[in-house]
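Listed next: structures, encoded as structure tokens.
None of the figures in this text is laboratory data; all of them are computed from the coordinates on show. Here the structure is a predicted model, which means the values were calculated and not measured. Cβ atoms are built from the backbone, for glycine too; each structure is taken alone.
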Structure 1
Amino acid sequence: MEETSFVSSTGSRLAGLIWRGDTTRTIVLVHGLASNARTWIAVGDLLNQSGAQVIAYDQRSHGRSERVDDGYDFATYSADLEAVVRDVTQVPPVTVGQSWGGNVVIDHAARYSTLATMGIDGGFIRLRGRFESWEACAAQLAPPRFEGATRQAVEGYMRTAHPDWTPEAIQGALGNFQDQPGGFVLPYLKYDHHMKILRSLWEHDPLAILPTINVSTHAVLARPGLVTEDEVDQLEFDEVTVVDGDHDLHLQQPETIAKLISEATPWDR
């Protein structure tokens with residue numbers, strides 16, 4: 001694995017990770033809201049063992065990518081993903097996204113050429129089905145304020161909340177935060193930018209988008225979770241797999257997720 005960077009659809013810098021391999025067999029891994037590319041390291045390592053080229057990147061204004069003032073809508077995030085794809089391969093890739101990143105890859109598949117696409121506890125998020133108004137959604141899902149939080153405290157909380165995560169998984173999740181003077185941390189993604197993305201997610205409707213996609217779509221649903229199997233079934237993914245685990249399945253069970261992604265890649269069929 002190497003650190004690299006890409007140029008977004010609007011010219012800003014996107015930090016990234018690349019596992020070199022066969023450029024005709026490329027898998028692009030897209031993280032969730034307020035997350036970062038390093039949450040995919042264990043999965044990327046496993047996928048690369050088969051010879052595939054694997055890419056993970058910090059989405060616009062996330063992680064170590066450049067901060068920008070605009071572009072917090074699905075059209076721009078999908079265009080950013082396409083810019084990354086064009087930089088690494090001339091062949092349609094397999095795209096995989098977690099949580100909000102799952103919705104990003106579904107949106108991208110409706111706009112651009114992909115070989116197959118998969119959402120890891122995402123891709124099926126329909127906030128308008130859960131909230132009657134944007135105001136109600138914002139009130140419940142606004143991110144916590146982290147002023148006064150230390151890295152030690154955040155790490156301790158993660159270890160308590162996720163006792164089955166490896167030390168590497170914890171470090172990947174800690175990549176969501178940037179250090180501040182005095183040992184404090186703040187999320188890389190600014191609060192106002194987070195809320196703009198959340199608003200775009202509230203407006204996003206996979207129910208309308210999925211029928212327009214002409215490649216294989218696969219949803220991996222964490223159980224128990226906020227979304228039920230019946231709700232996902234209404235969206236008519238080509239395949240739905242249920243995994244007992246938490247929302248961050250790629251951190252909790254990288255072997256399971258890597259295996260599901262490998263089984264979904266069509267180039268060996």
Structure 2
Amino acid sequence: MDLGLYGKRALITGGSKGIGFGIAHQLAAEGVDLTLVARDEARLSTAADELRQHGVDVRTLSADLYDPAIPDRIAKENVDIDILVNNANTPSGGSLEQVPDEQWMHNWSIKPFGYIRMMRAFVPVLRARGGGVIVNMIGAIGEVPSNKAIYSAASCSALTSVTQGLAHDLSQSNIRIVGINSWVVNTEKNVAAFSERAKERLGDPARWTELHSHLPFKRAADVSEVGDLIAFLASARASYLSGQVISLDGGYVASSLPATASGPLAHE
């Protein structure tokens with residue numbers, strides 16, 4: 001299927017590794033030129049070299065979205081963007097009593113406020129280009145909030161509301177906005193963490209996939225599956241899809257709720 005993305009340009013925050021890098025690969029395979037934003041300049045350079053093998057143009061920008069002035073600067077230097085992918089993140093565990101104010105404020109400055117600032121900076125850019133697409137990588141933890149990761153749950157819930165709330169107004173400028181709620185994804189970081197856990201629990205780090213037995217289809221999502229979904233959502237094939245937050249979790253959240261709920265609606 002030709003997605004008609006050839007010659008478009010996407011800007012991806014957190015694009016030098018993990019999910020962001022996977023998204024960049026899939027978009028580049030569709031002929032999308034890229035602008036990658038991340039903090040590590042060396043990693044950005046390595047990522048760009050690999051992505052250029054797809055035959056696309058790749059620009060990089062080393063920047064920390066913790067700085068509230070950065071999004072406006074990025075937008076002024078990148079007025080040719082058609083697709084904005086907000087993916088930068090600072091994952092954080094910890095309960096309400098464990099997470100101090102400073103950590104809340106630092107993490108929130110990147111997600112959700114980093115996303116919000118990027119959207120505010122780039123909506124005029126997309127409007128000037130006659131339209132575009134905004135993709136927010138949110139997270140399924142917002143659908144099943146837990147005190148064990150209360151910051152992440154609150155952040156993702158907030159971004160869901162923002163994504164849905166902006167859709168109608170942005171449609172007047174031919175701008176679509178969508179969100180992705182992923183669950184467990186086989187990024188390099190996650191594979192390393194599961195390998196270490198498999199070594200502790202099973203005595204063999206190579207058995208890390210066995211720790212996914214509780215997940216739908218007994219596996220985590222592949223990074224390429226996230227990228228494929230975003231490539232479709234960013235394309236004209238999804239031209240009437242906006243304001244949606246799509247769960248890419250294999251059905252985990254939907255099938256887990258009845259088992260964990262209580263009361264008259266629970267499946268017992």
If Cα Rg over 2.2 N^0.38 Å, for residues 97-152 alone is calculated from each of 1, 2, which structure is the one that comes out at 1.46?
2
For FRET efficiency 1/(1 + (r/R0)^6) of positions 33 and 161 (r between Cβ atoms, R0 = 30 Å, to 0.05), structure among 1, 2 ranking highest is 1
helix-only ellipticity at 222 nm (-39500 (n - 2.57) for each DSSP H run of 4 or more, over all residues; to 500) gets -13500 when computed on, of labels 1, 2, structure 2
